[in-house]
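Listed after this line are the structures, all set down as structure tokens.
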Structure 1
Amino acid sequence: MERADQKRPGGRRFGALVHALLASIDLKANADAIQAAAIVHGRMVGATEHEISAAIPTISRVLHHPVLRRAAASSGNGVLRRETPVLLRLSDGCLVEGVVDLAFRDDTPGFAGWTVVDFKTDREFDESSDHYIAQVTVYSKAVGAAMNSSTRGVLLVV
């Protein structure tokens, strides 16, 4: 997903606000619910009014993305995980841990398994994309091992 507004706020605080909203908001939320949640979470992270105002259309746009629509459809089936810690032992014996932003059981014509979504708010996404691809790959492997299922990873640039 490409950002529609390159002039919107960025930085850690805005990223924390967006992640907090995506972790907690009902994936079928309407505009009023998004606004109310943005105000509350904005206060919790010390966001400015500008950051809170910018987060509202950002979250609305993300919730309408096809991947999030499929996640929302799976939410009532007990096959949706948000902000879930994962741990994976790599083939060299190293342990890797992280927190999966979103994972859900996904059944589409071309895929049946778990889709693992990692949200990215960085303006400099291209400069770090290799790192992010590696991260979502490890998260996908961890979810696949835990669920004994096929997985696919998605980086969603918010």
Structure 2
Amino acid sequence: MKLKKKIIRKNYDRIEPKQDWLKYWRVVRYWVREAYGLRYPELEMLLFLYSEDLFSYKDFESYERIMSWDVVRFKRLLRDGWIRKWRENTNKECALYTLSFKGKSLMSSVYRKLSGLEVITESPDRNPIFKKKASSQSKIYKEMILEMNEAIKRSKQS
């Protein structure tokens, strides 16, 4: 009895994703940490607050519950100028806060980088990852930043 060899054609056609904003998320996240000294939970909090207009400390705490425990996160963000007090508390109303200009600018820059509208600077004066005495991990990320910037430049040309 002869067995017939059945050939199955696999479909290798690929549909390009319409949105790939998070492709370089890890690279942009590392850049924020190195350039601005923000830890990942603080960055995530700023991303959450970016879409909020005004928020109270209670609103801040409600989102903070899903993060690693840090008693001074709110005070540190306030002290370092990432958020600012918009309204003092009174007898009838609680204090309200908003992202500062510094915080809004950084979040806007993060979104522009993720959407491919802006490259990460390669200047050692403005980006510590590109300094000569950078860590070995930074040197690996430097290669990815160069690759990311090249991809962004190619997409703008076409």
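State the single structure among 1, 2 that was used to calculate distance in nm of label points 7 Å out along Cα→Cβ at positions 20 and 92, giving 3.7. That value comes from structure 1.
The value 13.9 for mean count of other Cβ atoms within 10 Å over residues 28-35 was derived from one model only; which of 1, 2 is it? The read-out was computed on structure 1.
Taking distance in nm of label points 7 Å out along Cα→Cβ at positions 108 and 140 as the criterion, the top-ranked structure out of 1, 2 is 2, with the highest value.
Looking at Kirkwood radius over Cα pairs in Å for structures 1, 2, the greatest value goes to 2. Supply the structure label, taken from 1, 2, corresponding to distance in nm of label points 7 Å out along Cα→Cβ at positions 100 and 132 with the calculated value 1.9. Answer for the origin of the read-out: 1.
Where a number appears in this text, it was derived from the coordinates with a stated rule and is not lab data. Please read all numbers here as calculations on a predicted model, not as lab measurements. Cβ atoms are built from the backbone, for glycine too; each structure is taken alone.
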